[in-house]
Each structure stands twice: as C-alpha cells, then as structure tokens.
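Listed next: structures, encoded as structure tokens.
Values in this text are rule-based calculations from the coordinates and carry no lab data. Only a predicted model underlies this, so the values are computations on that prediction, with no experimental measurement involved. Cβ atoms are built from the backbone, for glycine too; each structure is taken alone.
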Structure P
C-alpha cells in the first residue's frame, strides 16, 4: 500500500516495482487478476490430418511420385477448400516430416573391441522346457560371435563365459564393452558435450573483448603483481564467498588481462559472468533510466555471479551516472562478486564519482570483503613500443669481404 506523499519514481525505487505495476496499483483498488487468453489456432490446423494421410501414403510409392509441398497446397485448395497461404503448408509439411524422420546413431568399433551381454531362451533339456541364460560375446569389427548356454545368469557364468570365449577366439580382446557400460559411456560423453556447449554460451554471454588466459601473461615483466594470490583466485572460491577483487595500477600493466583471465576461468566453473567497461555500463544505465527499463537491467545484473568493470578512472561520470553506478555497487554488495580495474588510487576516485560521500560509501562496500592486486610496473605497451623503436633505429652492420 502506498501511503504519504511520494512521487511515482520514488515509489518505484522504494518498493522495487516496475512502472507499469505501479500504474495498475494506482488504477485498481483491488488486484484485477489475470486472464489467460486462448491461443489462436492456425488456418492449417483443420487440415493437418489430411496432410498426414498424404505423407503416409507417399511412403508406399516411388520417391519421384511423392507429393511436394506445392502439390499438397494445390490439393488442399482445390479438393478441401483451403484458403490459406502456401507458407503455412510448407511449415506444416516440414514439421510433420521432422517428427516422423528416422534417426540413426553411427556405431564404429576399432579392432580388438568386444561386446558382452546375457540373453534368455527356452530350450528342451532332458524332455523338459527349460529357461537358459545365453552368454554372448561379439567382436563388432569382424562380426565374430560366441554363444554359450548356462543354467542361470550369475558371476560364475559370466567368468566362465569369458574363459570359453577367449579359447574360441584364440585370444583376449583389448577392451570389453557390455551394453550397460556402453550406455554409461555414451551418457558421459553427452554430459561432457553439454557442459562444453554451456561453457561456450557463458563465454559468449560474458562479452569479453578478448580471450586471454594466465598462460599468456608475463609475470616477470610485472613482478609487483601477487602471482600466488592470482593463482588462488583462479580456483574461484572468492565467488562462493561473494568477495570482490580490485586491480589497481598504471595503464598497460595487465589489469584487464588478469580480469579477463579470471572471468574466463569463472565461466569454466559454471558461473555467470558479465564484462563491462565502466563508461559502457553507465551509458546503459542512463539509457535504461530514460526508457524506464532500469529495473529490468538491474534484475539482469543481480543474476550474475561475477560483474567485471574495466577502466574505472579514465572518464568522469555525470552526477546521475555516478548515482546509478553506486546503486549497482550497493545492490551487488554481499550478493555477487564485483571485479574492478582502475588506474586511480582510492583517494582519487572522487575525480570519477564526484561526491566524496558517494565515493566513500562505494569504497566501503567494495573493500569490505576484498582482494586487492596492485601493479606498479611499466606499461607493457610502452615497453613494446620502445623495443620496436630500438630495433628500427639500430644501424645496420657493414658487410665485410
């Protein structure tokens, strides 16, 4: 319930509700409820059984005599009064064919693989119908097969079957695969593939400017960086503890490289990561505020495990931009980890955020549970430029006969 005199914008911020939700509250004294709208049917829906019959009948004729989508459309129009477009017919035919399409799983085995399983059969033994357990070993590469009947399926029959099969084949396969083991192996491969694809999606969603890892970072050129702490952060325990990371140092000392590498490692650990330059994030916040989508953007940020903010200190923020930036920091406090790279010492952050009170409150939240990495060496880019300049200015040695 809204009480007292308060602006609509302040009410949205105070009660953390969307602008449209506030309008509904002010318009209706009681919740109006929701009406579930009936899904609208398509013109092609009544003709789906007819299309299925045509496609089913096509399976009995030669491929060249089967109906095309164009021919099905013409028959529906001429014989059944269909007045829709051909696009709906094309889509319906495509969906039905995909639904009934056979799926084949390729199986290939190298030489030396063997498959083992038990089957059962009714056999006449001494004039009586008896259920026998059949030990079956096959060599898929050569299609060789060995079958041995046993009174029952048990460990003794399993081991004895192996011994007799090895004698029959004249050797021991390099790898035995039973059907359950094969199924488990396929499940393992599927899980590995799903995790790989999920990791790729997390990397894409993080929007890193470059793909960089610690393997390509030269710690010898930046001895001031705490390599032991960076290696510890790489394990990701700080993310579970909702701890922050601040990388402070001059331009070109590898702060963004370290932040990107830690972010990529977090994506590999199943964490949701987002990379922003500070000016980019403030611009997005200002645009969302103007378009009344600020709550939506804040909700997206709150679902992250790690928020990386790069290059704080190069461009000062406006008063409103600084307030929105602080709101992000305040909302993230003890809910998710924030990683910031900056070229400014903490006492100079007022040059970006403007207000001393705002800067003090932001630093209080960021440094409460925080790891600080300082890089005080020379710029990588400056060193590289000096090396190139020295190489090009070096006089060539005269040739001697």
Structure Q
C-alpha cells in the first residue's frame, strides 16, 4: 500500500484487509493505492490499483471548560479555564449588562481591572486553533461573578513612639487604597484634627505629664468623600516637662547698696525663684525675667545668691537650686561739700556730707599740723575761719567706718 499528501509517499505492507493511518496532517488531501503480493518473496504481484483519495478533517478545536472567577474585589477579578491542547489563543468577552469588552489572551488566566463595584458581570470564552482566526471553537456558556461593595479599609497597628514632653510620633499600617489619613487627638479638653498622606505623623506643642488619646481613619478618595470607619482610640502619656537648673549666674553693677543679678534662660521656665542673704537674713524673690536689681544692700558686706527654675504655674514643678554665687558690696565712699561763706562781717566754711552720722573733723596745714579739730553729728558742720590764717589746708573727715580727705584753700 502507498499513500501520499502530494509531497511525500509512504509505503506499507499489510496482511489484513484494513489498516489505520496516523500522524496525518489535518485539512490535507491524501491519495492511496494498493496491489496484491501473491508470493512470499515479492516475486509475483498484481498491478497497482487506481488512486483513491480522502481529505483529513480540520484539527479539533474544543470549547474551553472549567471557567472560574476568583480574587474578586470591588474593581478587579481573575478569570481562568482549562487548557485546550490545540489552542493558539483564546478569545474572551465580558460585560456588565451594558457594555461588552473583547480580549485575546494566550494564557489560561487573565486579570480584569477597572471594574465597577457591586456589579454583576458575565463572561465567556472560545478557542482559536489557527493563527489567522480561521478555525475556532464555538463560545462557551456564560460564567458570572459579582464585584464586591467598595470598602475603604480601616488602618491597623496603631503605635505611639518618640514620646517627649511636648511631641510624639503616631504610626500605623498603611491601608490598601488609602489616599490620605484623618487623625484626631485630644488631651481630654481640646480636640485637634489633621490630615496626612503617609502612615506616620509627628504632633507637637503637647503638654508634659498629660494623657492623650488619638484615632485615625483612611480616605480612599482624593476629595475625602470615601473614608473608612474610625479606629478605636489609642493612648499615650507625655513625660513630665524637663525643668533645668539655671546656669551662667553673673553679678555686676555692684555698688555699696545695690547689685544686678542675671543668668541664662531656661526654655521651659514660667518664672524663677531667687534667694540672697548677707550671712544672717535670707530674702526670697520671684522674677519672670533673666535679671533682677537688688537694692538697699549693706555696704562692705559679703552676699550670696542662688536661683532655680519654676516650670509650673502653681509652683509644683521646679528645678534644683543653682550653686551659690558670691559678691561683696564695697565700702561706701563719703562725699562732702565745702561752701565758703564770706562777707564783711563773717568768714565761714560749711561742710556737708552725703552720709549723716558722727564725724571727727580735722583741719591740717601743709606741714601736717592740726590747726583745728571738732566732732559733729548729722550731715553738716560750719567752720569759722576768721582766726585761721590764709593758706592751703587738708580737711579730714572720719567716722561711721568712713574716711575722706579733701584739699581746700582759705584766702582773704
């Protein structure tokens, strides 16, 4: 027996009245003929019969089966089906009852996107068994699925970190589909709201030693019209506000009865408590600046002073005291004036002092001799000069721990 496809001839020897041909090419015309072999050694054969012909059918193109819809969300779905061995590709159609969308795919699955939430879709598929779309299966039956109602997932994993007396970081797990997040936090009195685009927020201007509550929701639309539910309230407590001891204590502008005290600022201070003493009496002060002026001090006296920060309005949160700072007031200098009162009938010199008290008055000539001496109480003394020779003299005042000298001229 011989058969060929117009190109290749294939011989066969058979001992039955039938034979099955395989591995033929689909959609191809074959011819075949046969002769009888009447000898065992092929020495006695008939002539060939005439050619008979047949044409093979098209390759079977089966309808896909096992249609499955999975991974369905509010706007996506995955479609899959069983393989067809002769498939070149697959044609797919899906619709929402209004619009039909065609697809051509070469795999056994496809992902649909941009679907409408809460909508029933139907889809079907057929096999394309040719490269030129000339040999296809019929369409499968319709499969259906319904997209989910659109939801905006509530954030999870709320944590508070980097907690300072006046700031904290709020963190959470990012929600799929979230465009931004609304946050609310409160100290139990004031409720503050803010909106952020990342899964963390830093809040400032907090109050120390205070319990705060906060919650969050996700916005799944750019205009904030589609949001998740609020989370439960989460809490954190700020630590007590630090209250540092003042530094940089300086004493200046020291006189016999006054001084200026100053120190560096402490950012959290409400006021400053100050104490100064002369070794006997301690005087407290409260000031709200970085400097204070002391007055009515005692001359020639050692003073010490210290300061602490008050970080609360009610005095409940104060720093430790600073170290003592020392200063000494100088001896008070006596200043006096001498006024010459002279006319035809009197000749006098009036002496006035700035510090009233008991004084010894001495008038010394240029040879160091005491010309006149007197003791007076109060703030002035009048020297009659009619018996004193014209010359240059030194006036000495001594008393109350003070000593003053001044040169004068008595002339007639």
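Who wins on distance in nm of label points 7 Å out along Cα→Cβ at positions 28 and 292 among P, Q, i.e. which is largest? Walk me through the numbers before you get to the answer.
Details: P: 1.8; Q: 11.3.
Between P, Q, the highest calculated value is found for Q.
Okay, moving on. Check the numbers for percent of Cα pairs over 42 Å apart across P, Q and tell me which is largest.
Going through P, Q one by one, percent of Cα pairs over 42 Å apart peaks for structure Q.
Ranked on distance in nm of label points 7 Å out along Cα→Cβ at positions 84 and 324, which label among P, Q comes first with the largest value?
Numbers: P: 4.4; Q: 10.5.
Largest value of distance in nm of label points 7 Å out along Cα→Cβ at positions 84 and 324: Q.
When relative contact order in percent (Cα under 8 Å, 6 or more apart) is compared over structures P, Q, which one is greatest? Walk me through the intermediate numbers first.
On the way: P: 13; Q: 7.
If we compare relative contact order in percent (Cα under 8 Å, 6 or more apart) over P, Q, the biggest value is for P.
Taking 0 as the value of helix-only ellipticity at 222 nm (-39500 (n - 2.57) for each DSSP H run of 4 or more, over all residues; to 500) derived from one of the structures shown (P, Q), identify that structure. Before the final figure, lay out the partial values.
On the way: P: -14500; Q: 0.
That value comes from structure Q.
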